[in-house]
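**Q** Have a look at these structures, which come just after this line.
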Structure 1
């Protein structure tokens, strides 16, 4: 027991009495701050009373109407987390259990404060020792030699999948030659090949149906500069003229994306299995400190990418509008074969970033699920002839959607924590699925705005290319004067109006809850503690 001065003891008693009796916001905030600074120094009897006083701040509604209430709640929750990092403390289990219960039962400012506090628990997650290569190191190879290494004799048996050239193999698999778009992208391809090599020798699970593609390595090189390339490669505008590429052998289902209904004959069985398996794999890699940073590309504002410091990327914690959600789901980085596009893998550098990635992963999965139902009629989107949003909610199978989300969340959670969230219905409610169907099934928000300042920042060629990429005819673009007025573009569907919050705020609240429960349960398992609420 720590020796504690009588003066400090008296001051803590004073602050505790104040917390229990005052309704003054400023006085409460100052009292919480003082208790936070002394909570680990207090004798046990005072510390117990302090914990109860801090919990009373989070449980009482008396400060909910204050504009700055979030900061008070965050200070109180952080103080409780501060003592939770003392593994030997006898009240640790009780504190974590009560915080997790508060997370599930609260809304708004308290919910976010408790979520951020639980999500800050320190975790012992260190990724594998990988040497990141940041310079171009390639092997010069004739194109035909590249094919002959895999026994490909017929050069005409190829097909393009974007910038990847695919050749079928007698084994039933396929050889893939993935070309760089830019020299910077070539570095990313080297990273992808290194990850493929690692995953083949260190599989996340040997029993699970996931075979990472096997990269081709010649003279200790994964990246090749191909020469003597045929005309059909020269004509591909997505390929950089240096013809830098990696080659790997992939499963036949590697390009059968998880949101393409035509790949799944028994949708109610096969599709759930695909999401369940991929979610567990993603969670398992995350638990190993290996983060997939682009399950799908997520943007808040593509139109302002050039002048925004965040490059328009989506930060789910801010709850903003999701730009062109259906477009983002076109080519998700998981398929029937498992996870894919490994150039987006990176090592977790700080465990405090983990809560963001957990939320981003689950958000990506849920959006791709919505696109799976919309892809039953991919040509239908936008407005009808009267200007009303098309009502495509009948494309959604509510029960299947609920099962898909539930299984993906359960298995991702297990991959990260080693635990199954038995009380999942407490925070994953069917009403969330109904809200998702209402907003994903009706294209309420189709507009984005190209502001005058963004137009001015573009060159004339960039301006024309931007508008043409958004559906404008070249002849019409010539009649538009750059920088004269804001231009309204019909580029949706989006989830939320331009510069507005997301149209499904319940989804963000769910992500706060799920990500912080994942972190806190991972903390519990790492430290050999009994699960609190499972």
Structure 2
């Protein structure tokens, strides 16, 4: 194996989707997978095929589409899981099955209710079955960070003998500390007789904010694959952030004995795509991909950067996909200029009808906003794609009255499966009034968990991007809307969430086993 190569295993489509409200459609998963392929990610974990028919179809679709990255499916150490994963991946040019079973005392006793010998036997059996579908098999001892080292050595040696080519050590609950986790990887590599027959990997959760630190400590101590997600997306506090892992290793080549082969200029576009599809906006001060990541306000910092960029910047913004050379479109821009710019942003359409619908929305936006930037286009296309595919509710018109000393009032026309219904309501503010008017018609019985507003670009004519999170009977969805009018954006975000909720009720939600 090449010890100078750090394999990047992206699990945005699997573990990232387990973030409450981050559920994606099949087409959205394919769009993200294509972006990851452009970035030259080595392995794309596309989902958990046994979880639901929708998950199976998503993994199958990604496997049929992706040619330059390995496509991976997750499976518990059960025959039915592995057979289902093998079926979903049969069209992949390069396929991997990732199977796992818990190995910590508390998991074996409380969850599996199995003895250690039984766990080893089942793990070996699972790896052998997976090998009947592909010679690229990964094994994870779930909750390895709290497992007994002697037992870890025993089970890992056994699964390598059975044919596992990658051994992933997960810190499933984000419990480890970097020095401790690095030593665990070092000890496993030294103690397991056949450790040289497999690539050792890590999958770290961020419950204590240490996922990236733990992952990098593991790399220093011999791990040569890191499992991570775009924007650190993932359940609970998230996963190790792909962009931070990649750029830490790339920037500190004086320290790390390996490097990735990723095209880092695709990081920011991919980050924006994932944020737009999932409805999880990136915080401004997020490393690498946050809006302020390369901003300098301090006079001393500004002076230093102007004299020599290296004084306060350890990376070039262009190297991760930030660019000041953006083409600005306006109301006089034609269809060809619009289409060309979207192609440059790696935005594709399934049909000419979809392109025309997006162009129509662009012209409407250009009438309201003098200059339309790349960020505006990405938000516009995200809205267009969802509306075309899954529109049960649609905002036809909205009138809001809000003035000093008067109770705000909203009147709207809502389209429901093509039929128009009128509604009106007062509220504590214009947004509250609009939401109440919508609810007076749909009676969704949902609970509003989150309402947030971010400006897409600068200026008073900027589009506002609104995220709404709704919960109903344990199901959580995020909706997004963008418009120069923040109240309209809010209403669209609420309706978008309602549409997603209806779609999610038709399929099993992918909240499943973790590694």
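FYI, it's all coordinate maths here, none of it is from the lab. This is a predicted model, so every value here is computed, not measured. Cβ atoms are built from the backbone, for glycine too; each structure is taken alone.
**Q** When you work out distance in nm of label points 7 Å out along Cα→Cβ at positions 225 and 241 for each of the structures 1, 2, which one comes out largest?
**A** Details: 1: 1.5; 2: 2.5.
Biggest value here belongs to 2.
**Q** Determine which structure produced the value 16 for relative contact order in percent (Cα under 8 Å, 6 or more apart), calculated from the coordinates; the candidates are 1, 2.
**A** Values: 1: 16; 2: 12.
Label of the source structure: 1.
**Q** Please compute FRET efficiency 1/(1 + (r/R0)^6) of positions 65 and 409 (r between Cβ atoms, R0 = 41 Å, to 0.05) for structures 1, 2 and give me the label with the greatest value. Write out the running numbers ahead of the final one.
**A** Working: 1: 0.80; 2: 0.25.
Of structures 1, 2, the maximum of FRET efficiency 1/(1 + (r/R0)^6) of positions 65 and 409 (r between Cβ atoms, R0 = 41 Å, to 0.05) occurs in 1.
**Q** Assign the value 29.8, calculated as mean projected area of the Cα convex hull in nm², to the correct structure from 1, 2. Let's see the in-between values first.
**A** Details: 1: 29.8; 2: 25.8.
Source structure for this number: 1.
**Q** Work out which structure the value 6.1 belongs to, where distance in nm of label points 7 Å out along Cα→Cβ at positions 105 and 329 was derived from one of 1, 2. Present the calculation step by step, with values, prior to reporting the outcome.
**A** On the way: 1: 3.5; 2: 6.1.
Of the options listed, only 2 reproduces it.
**Q** Going by mean count of other Cβ atoms within 10 Å over residues 161-168, which of structures 1, 2 comes out largest?
**A** On the way: 1: 17.1; 2: 21.2.
That would be structure 2.
**Q** Between structures 1, 2, where is distance in nm of label points 7 Å out along Cα→Cβ at positions 97 and 441 highest? Before the final figure, lay out the partial values.
**A** Values: 1: 4.1; 2: 5.0.
For this comparison of distance in nm of label points 7 Å out along Cα→Cβ at positions 97 and 441, the top structure is 2.
**Q** Right, next: Can you tell which of 1, 2 yields 5.7 when distance in nm of label points 7 Å out along Cα→Cβ at positions 25 and 473 is derived from it?
**A** Working: 1: 5.7; 2: 2.2.
The read-out comes from structure 1.
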